[in-house]
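Input: structures, listed below.
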Structure P
Amino acid sequence: MQTAHHGDVRLAYETFGDPGGVPLLLIMGLDFQMVLWPDGFCRMLARRGFHVARFDNRDTGLSTHFASPAAENPFRMLFRGSAAPAYTGLDMVSDGVAVMDALGWRSAHVCGTSLGGGLALATAVLHPDRVRGVTSIMAGPLGRRRDLVRYVNFGVFPRIARIRHPATDAGAIDTLVDLIRLISSPRAPFDERWARSVATLSHSRSPRDPGTTQRQTAAGLRLGPVARRFHEITAPVLIVNGADDPLIRPSAGAALARRIPGARAVVHPRMGHTLPPHVWPLLTDAMAIQAGIA
């Protein structure tokens with residue numbers, strides 16, 4: 001485990017593979033720690049020739065945590081705006097660049113999942129000289145609230161709210177396991193052993209703070225002006241969605257690809273809002289081809 005710095009913010013990161021490999025930065029999504037990138041997936045990427053780095057976004061895991069300036073309602077943030085945030089999506093983009101700097105990477109391929117997919121694309125807009133290629137997984141169009149209404153399945157949120165366990169260490173772990181189960185594809189085997197292992201590790205690293213969800217949601221919503229510049233991206237872009245994603249509708253990928261010149265959108269069957277093992281070889285192959293190391 002190593003630490004990068006962006007101003008006063010500490011960013012915990014770790015690497016897989018040969019330092020001489022092709023640089024690849026992995027950006028995790030909303031309120032999840034970097035350990036949600038499956039170790040097996042990271043090792044598979046390393047075997048394909050990537051030097052892989054994953055990190056805890058600010059406000060998660062072993063990175064610097066924040067407090068909300070005021071109590072927020074995520075739905076109010078979505079439709080009416082909100083108070084000044086603890087940090088912005090631009091800050092989160094710069095965090096990723098800070099990790100690249102700590103590794104001595106002049107440029108890298110960038111891969112993000114969910115909110116991290118939007119951050120990866122925003123990095124390509126704001127730092128085009130630092131991004132060789134982008135893989136955006138399980139993300140949808142950003143920048144216009146009507147697109148969020150069209151491509152986000154808000155019906156899943158009441159189901160998430162119904163996940164309740166005792167306020168104990170065991171209960172917190174069970175909550176995360178149930179959340180991973182809920183956002184996974186019902187048509188693929190659920191690896192409960194992996195889910196419980198990563199939930200236990202996440203809790204031991206840093207117990208979940210519900211405020212992080214609100215703060216990172218606010219940060220992501222403020223990426224709108226950058227999202228309207230996705231047409232400026234010149235790096236190759238691969239957009240991946242799951243056919244069974246209960247949160248982001250599969251059509252979101254194609255809609256996003258239409259905004260980016262040359263972008264390619266792929267929908268994988270038996271994939272929800274997680275990275276199941278049967279997708280790993282397909283995804284690593286596609287990423288290696290994009291990086292010219294296939």
Structure Q
Amino acid sequence: MKNLPTDLLRTFVTINQLGGFTQAGELLGRSQPAISLQVKRLEELLNVRLFNRTGGLQLTEEGQLLMSYAQKMLDLNDTVVSRLDSPKVSGAVRLGIPNDFEVSFLATTLGRFAQAYPNVTLDVSSDISVNLLHDYKKGEYDLVMAIEDSNQENSQLSDFILEPLVWVRSSNLVLAPDAPLPLILYPKGCLYRKSIIRALTDANIPWRIVYSTASLLGIQAAIKAGLGISALAKSTVPEGLEASMEYNGCPSLGSASVGFCYNGAELTPASRRLLDYLKAGLNKL
């Protein structure tokens with residue numbers, strides 16, 4: 001029986017997530033030739049071709065099958081290592097997370113962390129980023145994940161990635177000719193709200209707010225009902241909704257910085273472990 005080395009699987013998964021050998025090498029601390037050699041070793045071990053390199057880097061049918069198992073195998077490996085490597089980590093961590101990342105992160109990254117560190121109590125709250133960052137300064141959180149304008153000066157975030165912002169709507173949305181664009185928005189202070197209004201105003205496109213809520217489920221329900229259009233970070237768009245960089249004459253919204261706000265000197269061992277999990281989860285988006 002053949003054994004699949006986890007380092008080869010991790011390289012394979014990272015290449016697919018980041019879209020290239022060079023990008024994967026930068027994240028994993030390896031040269032591009034070393035990454036290519038690892039993929040070759042994995043292909044020879046399985047006697048299949050994993051990537052099509054013509055017309056862009058795409059998974060083959062065999063590569064897609066392996067990908068469906070590889071991530072599960074790595075998640076299990078990381079959970080076991082975490083449990084055995086530092087089983088005595090305990091304490092409580094107060095975490096703030098943006099509304100639109102709440103569902104995906106609670107179901108994946110935070111779930112795996114809870115399994116790996118059952119003695120750590122998580123106190124998780126979700127809100128729009130401007131409120132999370134404000135409350136962090138007041139000492140209400142140990143660690144905050146937040147979103148900022150990618151062009152913002154004096155950023156409060158560390159370890160961030162750039163996430164494209166996309167227009168989101170339902171397939172049943174019908175726009176009345178010459179009517180103001182119906183918008184579904186988070187409350188004032190939200191980056192998405194600011195980006196939408198700024199882009200439409202600069203493009204001289206009339207708009208009106210038809211629904212505003214701080215609830216992620218409320219935003220999604222209003223979009224699915226066809227009440228209007230909104231915008232989200234690309235990786236947070238739920239299944240069943242349509243998304244694109246531009247839509248019906250609406251201009252591109254650019255990108256946002258998604259990262260973390262924390263004081264490294266004040267992080268407890270439990271907080272540091274959680275931060276590592278969150279960083280890994282963010283890099284998988």
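For which of the structures P, Q does the calculation of FRET efficiency 1/(1 + (r/R0)^6) of positions 41 and 185 (r between Cβ atoms, R0 = 25 Å, to 0.05) return 0.95?
Working: P: 0.95; Q: 0.00.
Comparing all candidates, it corresponds to P.
To test your reading of the models, identify which of P, Q gives 14.6 for mean count of other Cβ atoms within 10 Å over residues 145-152 when calculated. Mind showing how you got there, number by number?
On the way: P: 14.6; Q: 19.5.
Attributed to the structure labelled P.
Going by Kirkwood radius over Cα pairs in Å, which of structures P, Q comes out largest?
With respect to Kirkwood radius over Cα pairs in Å, the highest-scoring structure among P, Q is Q.
Here, each number is a calculation from the coordinates, and none is a lab measurement. All of these numbers come straight from a predicted model, not from anything done at the bench. Cβ atoms are built from the backbone, for glycine too; each structure is taken alone.
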